[in-house]
1. Say we calculate mean count of other Cβ atoms within 10 Å over residues 141-148 for every structure; which of I, II gives the highest result?
2. From which structure (I, II) was distance in nm of label points 7 Å out along Cα→Cβ at positions 69 and 93 calculated, if the value obtained is 2.7?
3. Can you tell which of I, II yields 21 when relative contact order in percent (Cα under 8 Å, 6 or more apart) is derived from it?
4. Any idea which of I, II comes out highest on FRET efficiency 1/(1 + (r/R0)^6) of positions 173 and 221 (r between Cβ atoms, R0 = 25 Å, to 0.05)?
5. Quick check for you: by FRET efficiency 1/(1 + (r/R0)^6) of positions 53 and 165 (r between Cβ atoms, R0 = 41 Å, to 0.05), which of I, II is greatest?
6. Suppose you compute mean count of other Cβ atoms within 10 Å over residues 37-44 for every structure in I, II: which one lands on 15.1?
7. With mean count of other Cβ atoms within 10 Å over residues 5-12 derived from the coordinates and found to be 24.5, which of I, II does the value describe?
8. Quick check for you: by distance in nm of label points 7 Å out along Cα→Cβ at positions 109 and 245, which of I, II is greatest?
Structure I
């Protein structure tokens with residue numbers, strides 16, 4: 001692209017923006033593109049070391065007021081972890097919506113709030129969850145994707161009280177499912193969807209690993225981060241013809257003036273089998 005892009009990554013939970021698009025974000029920030037993130041829920045109930053782990057093993061949970069205070073405290077911990085991780089990836093602007101992650105729903109309030117942010121930030125590209133992930137109904141990732149689609153549609157029109165002009169995005173890329181794309185429920189038997197875009201993140205996999213290490217409250221730092229990189233991003237890499245990659249599903253077909261072919265495809269086509277095996281065998285340090 002001749003001009004810098006504006007990219008917005010929208011995740012349901014604090015870890016999602018790293019897990020799904022951390023390497024891609026690092027590439028674009030290093031190129032000079034503007035990248036920002038939205039975290040829709042506070043995520044205090046999801047994988048938290050205190051709320052979802054230690055509480056699981058207690059005789060009873062604290063009373064309502066104490067539990068609410070504790071969840072607020074844990075939300076602040078998660079937000080700080082996200083800020084640290086984003087800093088590693090070169091992202092400074094993070095918008096925390098703080099929605100309760102108990103039951104995430106598509107509501108007019110959250111759609112309008114996100115639409116107003118889209119008119120303000122004016123992204124060219126949006127990265128978000130696939131709106132039919134899991135059962136597509138109760139899955140918080142899927143609901144986040146649905147909220148985003150509604151907001152994109154609403155952002156294209158005026159809204160009384162919002163002085164920002166209407167805004168339309170050029171493309172939406174949905175997060176892929178990585179190594180977890182093996183069908184394992186009745187809900188995953190439908191579709192025919194597939195990852196049609198792979199971003200080679202081999203050169204920034206260490207940055208993504210460092211960002212995941214920041215998410216200590218979720219147990220993502222350490223062993224999990226390394227397992228995650230090797231299994232999911234490694235699986236994407238195998239599918240995309242590189243060591244590590246992130247996969248995406250394009251929301252719409254692209255129109256070109258000439259037939260599109262990437263430098264990656266040309267390089268692979270001009271490499272021998274052993275040259276490709278050698279390149280794809282690269283593994284980041286797990287220290």
Structure II
């Protein structure tokens with residue numbers, strides 16, 4: 001279990017450039033290690049399946065691996081599995097025991113089409129990647145893609161390691177699992193990695209999705225249920241396990257998130273479940289978000 005204390009972070013923050021450089025380097029080395037091995041096995045395993053829970057940095061990690069593969073002279077294609085969602089009116093199989101749609105269920109995906117496309121990509125046949133319109137909850141015809149000889153295709157999504165979705169593809173796929181693995185500590189108290197992922201979601205939802213903090217708290221309850229049921233059981237299938245924790249990220253989140261957390265505390269009945277986020281943010285020294293490098297995974301959540 002990786003762990004870093006608030007005291008260590010605050011001391012390192014006295015020289016922010018060094019802390020940023022070190023934090024980015026740890027993550028980058030893991031990405032590079034995975035990319036090199038994926039490149040070396042590209043003939044046998046030309047398809048990469050990349051999974052991780054909400055707020056894990058799947059999109060950034062997939063694109064960083066793709067960028068490195070391109071730098072090695074290997075053409076890489078990145079596809080979001082969100083494009084394989086079924087239209088809302090076809091979600092009957094994803095309803096839970098109460099008759100409500102389980103938005104975290106793998107049954108929301110067009111599994112037969114996805115499996116078919118996986119096989120076609122391996123064979124080098126042309127597929128037509130659908131696109132999903134989240135506003136209308138409809139799927140549209142997308143663009144054709146043909147994996148050329150020596151190319152690699154990266155498919156990223158929360159269900160990418162679920163055999164129900166991917167089928168028997170172990171012979172030609174490399175599997176990657178990304179998530180926050182490191183805990184922040186203060187004495188014998190620990191901030192669980194899921195809370196760091198939640199901080200990322202709180203910020204992204206606030207800045208770019210129009211949700212206030214309490215809405216994201218409520219939404220995250222079902223997300224966590226789905227993670228424990230549909231994602232975590234399959235993480236051991238991964239050939240590469242990447243910790244996307246960036247050492248200085250919580251310091252950047254402090255000024256963005258803390259004021260609204262304090263405001264939400266007296267209004268949200270279940271705030272006690274999340275009060276540890278406020279506790280740890282108060283212990284950390286803030287860092288200016290302008291110091292975050294443009295290429296950082298943190299930008300996936302705080303944007304510009």
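Quick note: the coordinates plus some simple rules give every number you see, no bench work behind them. Nothing here was measured: the structure is a model prediction, and the numbers come from that model. Cβ atoms are built from the backbone, for glycine too; each structure is taken alone.
1. Details: I: 25.0; II: 12.4.
For this comparison of mean count of other Cβ atoms within 10 Å over residues 141-148, the top structure is I.
2. On the way: I: 3.7; II: 2.7.
Checking each candidate, the match is II.
3. On the way: I: 21; II: 27.
Only one of I, II returns 21 for relative contact order in percent (Cα under 8 Å, 6 or more apart), namely I.
4. Values: I: 0.40; II: 0.20.
Evaluating FRET efficiency 1/(1 + (r/R0)^6) of positions 173 and 221 (r between Cβ atoms, R0 = 25 Å, to 0.05) on every structure, the highest lands on I.
5. On the way: I: 0.35; II: 1.00.
Looking at the calculated values, the largest one is II.
6. Working: I: 26.8; II: 15.1.
Checking each candidate, the match is II.
7. Values: I: 24.5; II: 16.0.
Clearly, the read-out refers to I.
8. Details: I: 4.2; II: 2.8.
Between I, II, the highest calculated value is found for I.
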